[in-house]
Structure I
Amino acid sequence: MIDSHVHLESFENLDEIILNATSNNVEKMLTVSTSFDDFEKNIVIAHNNDQVYTTMGIHPEYADKYVGFDEDAFIKNAKKNKVVAIGEIGLDYYYDSAKKENQIMVFTKQLEIALALNLPIIIHSRDADDDMIRILSKYKGKIKGVMHCFSSGFDLAQFALEIGFYVSASGIITFKKSFALRDIFKTIPLDRLLIETDAPYLAPHPFRGKQNEPALIPYTLKCLAEIKEIDVKDMENITTKNFYDLFSGVQK
């Protein structure tokens, strides 16, 4: 199994978390950065653990702080060994943590960097479907990517498929009231699916409300297999292949 999106820099008991993951057959983890500060922690974690890779990205909630970010420094980080994507980047209009215009500016700059470096992108999108579709439409066929921790509506899911993106399932699909989301995942082709924990957030049922970790990814995998009505092992093989197809910088 592969955890395609985790925030390992958030854990104080990192060695235990990685050991738990390995013991539960998690072969790779992508620890995703949300700022320059996160990246400095994640790149060390990736270099110290063969099964961990990382990314460079500025989360939309930090857009006000990084509206004039050093693009040369960003690119230098993105070119480092074991950095395999730009993310997580995007738009978040649910929280009032950054001005919309700054979010769009920072997002667009990072899209251009991803395009220049030929790196896939990891998208965070919340309550911003219209702007997300408008912006990403300009990059159709130019950039590969994934809608991480997908919990938006049907239209954004279908748009993601139209532009060749992947759609990632998190522990949210296991929540008792996530009927509409499970219905959306029924429509996602098998070759477009990924799984993730987004740990330490969003622990799957029956651990909801507790700290999440990569070792709990089997619960999301099992739920997704049930949604798609296929064997769990087949779903594991499919999502693993999809991960390597998207993040080609990860060594098998």
Structure II
Amino acid sequence: MWIGLPEERPGWSKEVGQKLVESVTRALRGWGFSPEVVALPQGHAAGFAALAQGAEALRKGTAEFCLVGGVEGYLDEEMLDWLDAEGQLFRRGNPRGFIPGEGAGFCLLASEGMATRLGRPLLGQVLGVGVGHEPKRIKTAMVCTGEGLSVAFRGALASLPEGMLVDQLIGDLNGEPCRADEVGFTVVRLRKRLADPPRLLAPSTSWGDVGAASGPLFAGLAVEVARRGAPRGPCSLLWAGSEGGLRGAAVVFVPGQATTA
């Protein structure tokens, strides 16, 4: 089991993260499981790091199923004061900030063989996961042009069947201009891999910023949109970027009529 957690910041320490992991471990043991729980305190893209490690375990055959997830919470006075001092909190007089959210999301990953043996349907397929590192980070004088996010996108798209296009984008756009600029540069570089135009979903407009929980929650959203019959197409590209520089992306495919070039 891999859990993405926030990066260390005022109001969230390594000790808080460790207590969370201990609590999850106790709960799982109470249900009869003996899991190894690995914490990844890497911020917004941590859920994608968890997804990457889980997918790799399935690929190598070291696991037939695993839980990957992320947890986020901003409801701490010290943390909110810090965000406000950094100019990141959306409020009157600061339209460039974000609205803090709180949440947790988990995905059960399984090999196709294990899903068949369990008699459970595959809700969606993770076709690819990519991670990258952005050297020109937020809160520096450097201008971010999406170098790290482009690496993550390319990694996620590498396993996409030839000719298949991305129908919708789901990302951690939260009102901060730097995030919009970054994905703008990235989409321009990789526009030939996208439907014209792709649908863009920014869950923060409804959920607030869900930080380290972004990846698993976005994967669940891609599946739920399809279940409700409202997708642009079956192929969704998800992404998120951490303040520390980690960038993550994944392609989730929900069976349907694929868009091709």
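Laid out as a table, the results:
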item	result
Structure responsible for 23.4, with mean count of other Cβ atoms within 10 Å over residues 120-127 calculated and labels I, II on offer	I
Highest-scoring label, criterion being Cα Rg over 2.2 N^0.38 Å, among I, II	II
Parent structure of the calculated result 2.9, given that distance in nm of label points 7 Å out along Cα→Cβ at positions 32 and 224 is the read-out and I, II the choices	II
Ranking I, II by relative contact order in percent (Cα under 8 Å, 6 or more apart), the structure that comes out highest	II
If helix-only ellipticity at 222 nm (-39500 (n - 2.57) for each DSSP H run of 4 or more, over all residues; to 500) is computed and equals -10500, the structure in I, II	II
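We did not get these values from a lab; they are worked out from the coordinates using the rules stated. A quick note: this is a predicted structure, and the numbers were derived from the prediction, not measured. Cβ atoms are built from the backbone, for glycine too; each structure is taken alone.
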